[in-house]
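Q: Below you'll find the structures, each written out as C-alpha cells.
Just so it is clear, none of the values below were taken in a lab; they were calculated from the coordinates. All figures in this text were calculated on a predicted structure; none of them were measured in a lab. Cβ atoms are built from the backbone, for glycine too; each structure is taken alone.
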Structure 1
Amino acid sequence: MRRVIVFNIFGDYAHFKKYFTTSSPLSFTFPPPPTIAGILGAICGVDKDSYLEVFSHDRCRVAVSIKKPVKKVRMGINHINTKNNFWIPVKKKNHEPRTQVRFELIKQPFYRIYVAHKDEEISKKLEQNLREHKSEFTVSLGLSELLADFEFCGSYLYEELKPDEAMSISTVIPIEAIQKDGIEIERGRMYLKDRIPVVMGKDREVTDYKDIVFEANAKQIKSKLNVCFQLENGENIVFI
C-alpha cells in the first residue's frame, strides 16, 4: 500500500484558462494536473522552470474533489500595455494604456487535492509544509492575482480496487476509468463533462488530454469503474 497526502485549497476566485479561448477567457471548473503541479511547486519551493518535471504525470498522481457547488461569474480585468518594457498611464498615439478583458471566474472555489508522489523526500517536504501551513512561494488559483489559502487534511494509506459493483467516488473521474453504462444517475445531481490538459512539457506544450466527468454540486458520483483507489478512511478516489 502507498500513501496519499490530502489537503484543501480555497479562495475568493479562481481561473483555470481553457486552452481554446483567447479574447474572453473561459475557465475549467477545477484545476487540471499542470495547474496542481504549479500549486505543489509553490508549496514545496520548486521554481517555475522545474515544477512540471518534479510533479510530472509519471512521478506524481493527483486527484481532485469539488467541495463547494460551482458558481461561475464574469468580471472585467484590466491588462496594461507593456510591449516596449514601459507603461504610459495616458492614451497616446498608437498606444492604449490598458485593455479590459472579461474573464470567466470561479466564485468561492473550494477543492480537495490528493497527491501521491513516488519521491519520498518530496512527499515529506509537501506534508511538512502543509502541516505547518507554510509555502515557499505565493499560492494562487490559476492567476497570480487570485490568492489561495490551504489546509492540511491528512496523510493516508490507499489500495487499488477493481470493484464488481458501483461505488461512490469523491473525486472527478476520467471517462477511461468508467465501465460502459457505469454511472448511476441520481436525482439532484448535475453531471458534466470536460476535456482537460493532463501532461504538459517544459515548453508548456500539452501532450495529453483526458475527458473527465464531474458533479457540479459537490456531490459524489456513484459509478462502476475499471479501477479506483480506497483510502484507509474509507474514501474512494480516482487519480486523473
Structure 2
Amino acid sequence: MKPILIMAAVPRELELLVNALEEPYCDPNAIFPATEGTIAGKRLVCCAGGIGKTNAASATTSLVERYRPELLIITGCGGAYPGSGLSVGDLALASDEIFGDEGVLAPTGWLDLGQMELPLLNKGVRSWYNSIPLARHEAQKAMKLAGSHGLRLVRGRFVTVSSCSGTKGRGQELARRYQAVCENMEGAAIALTALRYGLPCLEIRGISNLVEDRDMSRWDIGVAVEAAQRFVIKVIEGITSGK
C-alpha cells in the first residue's frame, strides 16, 4: 500500500499527527528520519525535513525515492499577508506555490524567472518558472470537507521566501506582486519536487501571525500548527472513507 507522505519543517508542526499514529516506527539512522504509522487504516510517513528550501527539497526527494507515496501533504504554519482576510489560527490551502525570491532586482524593478527566461523545470514542451501548481482535485475535496465540518478554509497562492517578511511594507509588496494570501519558507521547494515526480501535492497551513512589523508577542504558533494538523487528520480520514 502506497503511503501518504506528510512534510513539515520542524517536529512541532507534526507532533499531533505523530502522536495519533497507530504502531509508529522511526528509523533513527535514516538521513532524514521519518515516523511511519497509520491513521484510520491509512499508512502515513511524517517527516520534519528542516527549515528552508534546501532542506525541504532534499528531504522530500529522499523520502519520495524511498517510499514512492501516492500523495504528498505539506503542513505547518504561515504568515498571512495584509488583505488576505486571514487571522491567527485560521486555515489556508495553497492553490499554487510561488518562489518569491528567485529572480533579479534590476534598476527597472523586479524581474522573475519567466522574464529572465530561466525555467526551474522543463517537462516535454512545458516549462515552470516561479509559480508551481498544486493538486486541484485534492484541493477541491479539502475545501468541501472543510465546509462540511463548518471550518473556514481560505484557498489562494502561497509565497515561499528565504528571507521572511518582517515589515508590513514588504508583506504588502509580495502580496501585491503575486496576489498571494500567505508566506512560508519551504512549500514551493516541496511542491516543485512533487511536480518533478508527477506526485499530487496538497498544502495546508495554520496562520501563526500576520505579516506586519515584526512583533512575536502577537504570534501563536501553537494554535496555528494544531489547527493545521487537526484538519490534515480530517483530510486523511476523508480519503480513507472515500469522501
Structure 3
Amino acid sequence: MRATKVLLIESVRANGASFASGLQRKYDVQIVHSGKQGLLLAQTKRPDIVVLDAASMHTSGDRICARLRASLGELPIIHIRPEGMKNGHSDADVLLYPPFTYRKLVNRIERFVEDADTANNQLEAGPFALNLEQQTLVTANTENKLTPKLAALMQLFVQNQNQILNRKFIMQTVWKTDYTGDTRTLDVHVRWLRKIIEPEPRKPRYITTVRGVGYRFAIPNGAPEAPSEEAPHIPPADS
C-alpha cells in the first residue's frame, strides 16, 4: 500500500518548530513555504491531503485556503490558523488552533485516510453497493455475505457495466484459467448471483445472457440508486 501523500505548507522557521519531521515518519510529505508554491505543486503532483500551517506564517491563511479549495475541489484541507485569529471564514475541512499536539494533527489526517480507504473498497451501481474488503453486497432490501468467487464476479460485472463479457474473459479474470470447455461453474455462480440481486431471477433484468457469447450487466432506466450509509441493516436471506 502506498504512503499517503501530504502537502505541508508552512513558513521557513529558524527555530525548527515544524510538523514536518513527525509527518515524514508516517507519510510521503512534500513541503513548500508559500501558498503560491503549494498551489503550483498541488496542481502538478496532486496530494491526498493538504496541511496549511498558516499559524507559522503569521497570517489567517483564509485566502490561501480559498484558492486551494477553488483549484483542488474536494481534496481534504487541514487549516491551522493563529490562535488570535478566530474571526473570518475558512474553506478547510478541518480548522485547528495552536497549541495542540502532533497526535491531534495525525488523528485528523487518519480520518481522511480511513474515509478514502472505505471509498476505494466500495463499488456502487444502481441499487447495489459492493464492499470489496468485507465481500458483502447490499441490495435495496438485503445485505449478503458473498463467497470470494461471487464477490470477484460481481466486481467484474460492476466495473464493466453495459459491456458484453465473453465466457473466456470471465473465466480468465475470476477463475484464473483459460479452460472454457466446461463453463457450468460460471453458469452456477451467475445463477446464485441472480438469486441475490434480481427481483425475479428467472426473468433477469440486471445480469442478462448473451447467447453464444457470455453475459452483460446493466442498470435499467428507472432502477433505484445504491443504498445510502443510513439504509437499515437487513439480515441476508438464505440462498
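Q: To which of 1, 2, 3 does the computed value 19.5 (mean count of other Cβ atoms within 10 Å over residues 24-31) belong?
A: The structure behind it is 1.
Q: Further, regarding this structure: Could you figure out which one of 1, 2, 3 the value 1.07 for Rg/Rh (Cα atoms, Kirkwood Rh), for residues 80-207 alone was computed from?
A: Going label by label, the one that fits is 1.
Q: Separate question: Which one of 1, 2, 3 has volume of the Cα convex hull per residue in Å³, as calculated from the coordinates, equal to 174? If you can, show how the numbers build up before the last one.
A: Numbers: 1: 137; 2: 124; 3: 174.
Working through the options, I get structure 3.
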